[in-house]
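Presented below are the structures under discussion, each in the form of structure tokens.
The numbers here are math on the coordinates, done by the rules we state, and not lab data. Owing to the predicted nature of the structure, the values given are computational and were not obtained by experimental measurement. Cβ atoms are built from the backbone, for glycine too; each structure is taken alone.
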Structure I
Amino acid sequence: MKYIKYIFLFSALVLQGTFTACDKDPSRIDIALEAEYSGMLAAIRGVDKSLSDKLALIESAQNNGLADNLQVMQLVKEAVASLTGTMAEKLAAIAEAMKTQTTALDTKLALVEAAVRSGFADMQTQQALLQQALESLGGTLAQKFAAVEAAVKAQTTSLETKLNLIEAAMQSGFADDAQAQALIAEALEFLNGTLAQKLAAVEEAVKSQTTSLEAKMALIEAALNEGFADYAGRQDLIKAALEALTGSAEENLAAIAGAMDSGNGSLETKMALIAAALEAGFGDANTAIANMQTALDTSLQGLGLDLSGMKTEIIAMLQTIAGQLTPEEFAKAFKGILDAIAANSASEEEQLQAILNALNEMTE
């Protein structure tokens, strides 16, 4: 036990000596590294260290080259699996680790992910843990944002968990809408694998039960901008996001309305959500028109007088055709309007004019 307890204090020296002695025999180096890793794994699985101490060991192992990204993720899972006591006691240990100022944010993020996947934390608990991790950050606002950015770029957590961190950072005032969108783009940029594998990561995050619809829509927009998804792929992702909603009808409609009210997201993407919601039976024409009104207000900031007039005309025309069509016909008509704006996605004025043209054709 003493060997396990103290080996980590000298791991850097041992590792350095190993490379000096064995620099001409790679097989001996591999054996030495494996022995170091095995000793560390035994310590992580033990019950004589606190969770925070185990996280410190994992970080030390990563910094000293004893564990790669995948091994770090596995070690954090082992640390969570080693927790004893009731569920409440395990959560308390994880919450305590979130408060430590000696553990990096990306390591805490890996811990939260392991807790969620082990069934210790639901969406609400996850957000609370992430808020605690952010509250423990020291330094200026710029330094805190830098810590969030570093965690987003790390390779030790999933895209889904990073998305939740970005959302928590916004709620904590560490990032505004533009910064959040930039963080999401960075999270996509640092994904490993082929384009298909990156798209699969986006799909997994969109299907998550621990991420808000608003955050998912921001991710879908970023995926579209980064070339991970085309027009049809965007619609598939939005449908998957809607299918992942598990609340009551009222809660689901509120989630859709919340996505409309977000400062992130283009008018076209928000209209794509409205169209998909209509098709899936979330709300009626009146709900769709109300969401369209909000989407216009939030997505076309700083409208001039002429554009504001176009916006008012669009809502009035939507209300007119809603009174003339069945729900199914209105859903189809709205999809047609979306297709029109997708083909004219240049300036704000051109987008609005494309919508008006499509509406005029429907009323002729």
Structure II
Amino acid sequence: MYKLLARKLLGDRYSSALKTVLIAAIMGFGLHGSGFVLPMAQSVLIFTAVCFTGTIVIQTLSSKDNARCLRGLFAMPHDDRRCLREYAAAVGAYVLFTKASILIALLFAFVKLSPTDIVIFILSFLYALFGGFAAFGLFRRLPLISLLIAAVPFALALLLPQPVPAIIALAAADAAVILLFSVLHMDDFYVQDSAKGKAKHSSRSPKLIVPRYIIRYMLSNKSFLISTLFITGFGCFFAVMTEQQGFPMGCGIGLAFVSMNSPLATVVSSNRSLDRKLKALPDKTMQFFVPYAALVFCFDILVFAVFLTIFAIAGGQVDSRAFLAAGLFAVESAVCTAFLEDRFPITK
């Protein structure tokens, strides 16, 4: 189980993970020499580790590629407990070496971390990993428990500003989510592959194909919407804390963070069947990717409106520059996303 998923997530002989770690190391040491230090409160560090790691864990568990892999596994005799442990180990290695390594490099480059900060980051990462597994596995049976798991780190970050109580509370929270993880089964992580459904044929030519496909794509997996809300909330919190610490463009940084984490950024890359069909479509840029860019722009504007509303309620300064930045980031996100998905879709 571990070898199968590790080869899929980390590449043959861990090639993808090694490349990412090498890039992160070069970037971290290169930027560390700039001498620029960004102050980061303990609560922001917890939010960063949990939100960044947790959303990637949920997206990985809900991936349609993993659904196909697990469906083949369920068809064979297997040791449920061992498979679950190896599944968690493979996903944890994927998140740590291919995603969190970039975050760690940026923290090393721009944030002065004390030993207690490093311990807090490690405990937050472990909570996001096992909490993500527990929340995903329990969501269908006990959704309130899943919501409670998601709320715990936010409460700890806000209510425990001192490092020692925060470390003790995070360690206890880690133990609790690991205990919840230990009672789960592989069946709890089964994801229905909607691509296997029966196709419906109509004698009339369909209208608004691209908007309908994007809407179905978003509604097919609730984790896309949930991760968007988490990222927007974290972006608002980070922007407010940055402005309170004297950094003038906290709102712009928050908007940039939200724009780079859109669930619509991999619509084509996550569906190889769609990618193959688009390659055979004449004038695919005008027929698919221009409407796709327009939908990404509209989605970003909607998310930015929510962001600015929450940011203003939390005490942030929203002026004409914030609205201008929102429009520019929405245009940049739409154009770059459509261009990259058209010319350079992720195929591995």
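Some observations on this one:
- When distance in nm of label points 7 Å out along Cα→Cβ at positions 81 and 313 is worked out for each of I, II, structure I gives the greatest result.
- Given 26.0 for mean count of other Cβ atoms within 10 Å over residues 161-168, calculated: source structure among I, II: I
- When mean count of other Cβ atoms within 10 Å over residues 177-184 is calculated for each of structures I, II, structure I gives the greatest result.
- For semi-axes √(5λ) of the Cα gyration tensor in Å computed as 49, 20, 17, the structure of I, II it came from: I
- Mean count of other Cβ atoms within 10 Å over residues 41-48 from the coordinates reads 15.0; which among I, II: I
- Among candidates I, II, the computation of distance in nm of label points 7 Å out along Cα→Cβ at positions 49 and 257 that gave 5.0 used structure I.
- Origin of the value 19, where relative contact order in percent (Cα under 8 Å, 6 or more apart) was derived from one of I, II: II
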